[in-house]
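Right after this note come the structures.
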Structure I
C-alpha cells in the first residue's frame, strides 16, 4: 500500500508523499517535470475516439477548443444546478454548464458531447495525478489523503470522495486545506513548541480561514486542534483575474464599440492574459495586456492592446481583499481572539502572492508574524503528504477494543463495531471542528422556514455521542426531514444536504413525537437517525441527494418543535381576539359568535395540553380571520398584501379600504359591494407583484402567522 497526499486545487493540483530516495516528504513532479498540474481537463477527438487531456496538455488544447476544456470545476463540486454560484459560473466559464437528469439536481458540464458530473471530471484529474506519482515513486499508489476547503459543505466533501473512488483510490482522510498547511508548518518545530496559528488560505477559487492550536510533544508527535474555521466558497485568485477581464471588456466597449462579454473564446483568452498581468504587477508599476485577434466582430478582427497600472489593479480588487480581511476579523471575534493572540500567520494559496493581499495581512497582524518559510503553492500538498505517511488507520471507538483498522474498513475487525465514529490514528493528531451548523428545516412559532440546529458550528468531530432534538409530526403518515448546513436562522438560506423520508405504518397513529439525532463520522459524513416515541420504529440513513427538482405530489408533513404548536395556537387565539375588537363593526353577528366559540376551544386546548388539537384549531382561527368574516377578512388580507409593498400600492389599498368602510357606514350595500370588489382587485395585484400568501382555496397559514406576528398590535 502506497499513500500520497493530494491538494486537489481549483487552478492547480499537487501531490506529496514520502520519497524513499530522499527519506523525507517531498512534493512530486508530474510527467512534464513540474510540481504543479493545472486542474484542467480537455477532450480531443482523434482517429474516431475521444481522448481526454489533463493539465498542461488540456491548457494547450483550450487555445483551440475553449468550449471543450473544463477548468475550475472544483467550484461546481457538490452543487445543484439551481445554486446561485452555479448560475454565476454559467456566465463566467468558457464551457457549457447544464442540468443533469430529472432525478439528479446537480450541475453537470458538457464535454465530448455528453453531460458529466464535476466529480467525474475531478476523477480524471486524480487519475492523472496518481499515474504520475506511481511512476515517480516506482510503485502503485492505492491510498490518498485529499484536501478540501475548510468551508466545503457535506455535499462537496461527498463529491470529492466520489471522484477519488472513481479514480480507484482508497481515501484515508478528507482533510481541510488550512489544517494540512498547519501540519506542513509544524513539521520542523522543536519538541515542546506551542503556537496558535491562523491560516489565511486564498486559493484559485476559495478563501479559507482556520485558527488552530499546534503542539509538538517531546517525542516529536504533532497535535493540531482546530478552534474555528470560516471562509467564502466563491472568492479566490480567479476573481482577481476576472476583475481584469471585466476591465478588458469595458475597454473593448469604449474603444471599439463592441461587447465581447458573451464570446466564450474571447473570455478564455482574456483570462489567460489577466493571469499574466496580475503576476507582472507584483513587481512592476504597470504592464501591457496584449491579446492578438482577441475578438472577431462585424468590422473584422480586433486586437487587445491596453495598459494596466498597479494602482488601477489594486482599486479593482480592493473590495475582494477587504472581504477577506473582514472575514478574518469576524473569525477572531467569534472566538474572542485579537491579533495579539495569534503567534503565527500562514499565507497559503496562489492568491497570497498578490502584493496587496500580503500587505493587508501584514498590516493587520504585523509583518513579524507572517511566515514565509513554506511555498504557499505547495504547503497544502506537503501537509497532506505528511498525513498520508503518518496516519496508520482508523481506531475503534469502543474503549475496550481500540483496535486500529485498515482504511476502507467499515467495521472493526476485532469487535465488529461500526467505524463511522472512529478517529484516524497515527503520529500526527488532528482534532477538527465543523465550520457550519447542521440541522433541519422545521416550523417554530409563527415561522415555517426555520433552521433548527442539531450540531452546532465549531463542534469537534467525530462526535462521541449523537446530538438529538425532539419534534412533533402531525396529520400525515409521510415524514420528511430536510437536512441543511449553514449559518442562517432561515433554513432556505442555508444549503440543503439532502432529505430523509419515511412512512408511518398503519398501526402507528399520527401526531407522534419524533426524535431526530445527527452524528458525524471522522470524514464529516452525516448520519441521520429518526425514532418515533412510544414505538420501536427507528430509521438510520444518510440524506438522499438524488432528489427530484420538484416536490413530490403526495402530501408530506414537516417536523415541528413539540412545544411550538402550543405557542402557535396561543398566538392565533390572541390574534383572533384582536381581530374581533378591531373589525367588530364589519363582522356579522353570527360570524362573530363563531369566532368567539373557536377562541374558547383554543383556550381550553392550551389549558388542557391537548396537543392533537393544536394545529387544527390554529388553522380554524386563521380561516375565521382571513376567509369567513366578509369585509373584516378582506381588510385583514389587505394588511397582509400591504406589508412591504411599494408606497403607491399601499396608498391605493388604504384608500380602497376607507372607501369600503365609508360605504358600509352609510348603509349603501351596492356601493359597499362595488368598493369591496375594487379592494379585492388591488389586493390580487399586490400579491402578484410580491411573494405574499394567497388565499384562493387553502391559505398558507404559516406565512399568514408570520405576517400576523410581525404586525401584531397594528
Structure II
C-alpha cells in the first residue's frame, strides 16, 4: 500500500513540474547571420534609370539584374554595385557606366569575405547599341560554371567571362578586371566588335581575352594598349588568331612583335604582358578598400600612344582606372626635354628615346630612390663644371643597394658626352654605344663595376673615351672593357674590391696612358684572351695580386710603366702570352710569395731598359723625387718625350700625356684624387 501511494505521489509531482514548464516556455532562437554586406537593393528596371553614387553606400543585387531591350541604365561615378549569389547583370539594353579616376565605379561581390567566382558577371548582348564602360573595377566574379544539364548552366557556357560579350559591341576603356574565376573578357559571335583599350586585365583565373571560333573578324577587333599580365591561362586565346600574313611569325594578339612608347615589348596592338604593379591589390580585400593606383615603375604608366588619348595631365595614357600623377621635378619613364639646374627625384628607370638629345646643366642633382638606370638610346649631354658639377646618387638613402647607374645603348644617335659629373653609390655604368666620352667624371662606390664597356667595336676610332676620371671603391673592377675599344687617359682607379682594369678580347683596340691604379684587392690590370693593347706611362701600386696579369694569347705593349708593391709578381705572363715589356720599373713584387719575383718569367725583365728599383715616390700622387731612377729612364724615342721635351720619365707623370695631369677628376669627400 505504501509503495502504491509513493508511486502515485511521484507521478503527481512529475505531472505538476511538466505542466509548470510547458505553461511558460522560454525560446532562444539563433539569429540568421548573412554572409553579405549591407546595401540598398537594386531591382531590374523597366525604363531608363540612373544609379546614383549613393553617398558611398553600396547597391545590393540579390537576383539577376536585367536591363531590358530599349532601356538604358546610367551609373554615376563613385557607385558600388555588389552582387549576391551566382547572379548576372544581364544587359540586353544598354549600360552606361562612366566613372572617373577619382571616383571609379565598382562591380563586385556582396560577400563580406570576398573571393573569386562569387557572382557571375556582366552579359553584354545588345547587338545594336553597345554599352559604355570606363573607369570601372570588376572583381570577384566570373563564376566558372561546369553545369551543362540545367538550362541556366547551359546558358552560362555562352558567357564565360567577367565581361561576357555576345554579338555585341561595347566600349571598355580604362577599367580594371581582376581577381575573377574565369576570363576577364569573353567574346562570342560574328557580329561582336568591341573596343577594349587602356585596361588592366590581370590576375584572373583564366585568360585576359578569350574569343571562340564564331568570332571571325579578328583584325576588326579593337583590343589595344591593355595590360594582360598574371592570368592563369595564356593572356589571349583567340581561336581565329592565325599567323600574320606579313611575317608568318606572330599572331595578331599575344605574341611579342614590337615595343610601345616606354620601349617595353608588346604585341602588334601594344598590349603588354607585364605586372601592372598596383600599390595594393590584396586578395580577399574589399574592392573599395584596395588601392589600384599604379606604382611609379609600373609599365602601365605612359604606355599609350604619343599623339592621342592623353591622361588629364596631358601625358600619354596610362592603363587602368587611376592614372599616375608625376610630381614636379620627378623623373621616370621617357625623358625628352632638357633639365634645369635643380634637384630631381628619380622614381623609376629614365629612358632617353632614340632621336632625342637631353642636356643636363651644371648644378643639377639627380636623387634616385631605388636601383634605377638612365637608359640612353638617344644622346645625353652632361654639362657640369669643376665648380658646379652634376651629381647622380641615392643621396638621401642609407642602404648601399639603393643605387643608380647608366646604360648607353647602341642606336644611330651621336655619342653621349658626360663632363664634370659625380656618379656615386651606384650599381654599374654600362656602355654599349661606341664613342661615348667621360671627361672629369668621378665614379665612387660602385656595386658591380665602375664602368663596363661592351660596344663590340674594337677599332680605336670607335673607342669609348675615359679622360681625367677617378674611380674610387668601385666594385669587382674599376673598368671592364670586353670585346670593345677604349681610351683610358689621365685617370685614377683606387680601391677596387677586385681588379683595377680588366681587358678581354680587345685585340689592339685599347690604350691606357698616364693612369694610376692603386690599392686593388687583386690585380691592377688583367689582360685575358687575345689582348694586344698599348699600355704606356702608368703607375700600378699596392695591389694584392699582380700588377699586370697577361694570359691566353695576349701580347700587349707595356712601355714606361712603374709597378710597385704587388702581392704577387709585378708582371706575370703565361698561357701562350708574350708581352712586349720595355723600359718599365717593377719593384718589390711578390711580397706575399715565398720566393718574390718582379717579372715572371724572369726573361721579361732582362734588358730593354727594364728596372727593379725603388721608384722613390715624392707624394701620394706618385710624382717622382729628384733622385728617382725612373726619371729620364723611359723609352728614348722622341714620341715618348715628357712635356718639357726631355726624355720620358717612367710612370703616370711621364710622357707627352702628363701635361693633362693624372686623375684630374673632382675633389670630393675629403679625397684628393687629382690636381
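Structures I, II were compared on distance in nm of label points 7 Å out along Cα→Cβ at positions 62 and 526, and the highest value belongs to II. Of the structures labelled I, II, which one yields 10 when relative contact order in percent (Cα under 8 Å, 6 or more apart) is computed from its coordinates? Label of the originating structure: I. Work out the source of 14.9 here, i.e. which of I, II gives that when mean count of other Cβ atoms within 10 Å over residues 406-413 is computed. The correct label is I.
Each of I, II could give helix-only ellipticity at 222 nm (-39500 (n - 2.57) for each DSSP H run of 4 or more, over all residues; to 500), but the derived value -1500 comes from II.
Can you spot which of I, II the value 4, 12, 21, 22, 21, 15, 5, 1 was calculated from, given it is P(r) over Cα pairs in 5 Å bins from 0, in percent, for residues 502-565 alone? Derived from I, not from the others.
Given 1.24 as the derived value for Rg/Rh (Cα atoms, Kirkwood Rh), which of the supplied structures I, II does it correspond to? Corresponding structure: II.
Values in this text are rule-based calculations from the coordinates and carry no lab data. The model shown is predicted, which means the values in this text are computed figures rather than measured ones. Cβ atoms are built from the backbone, for glycine too; each structure is taken alone.
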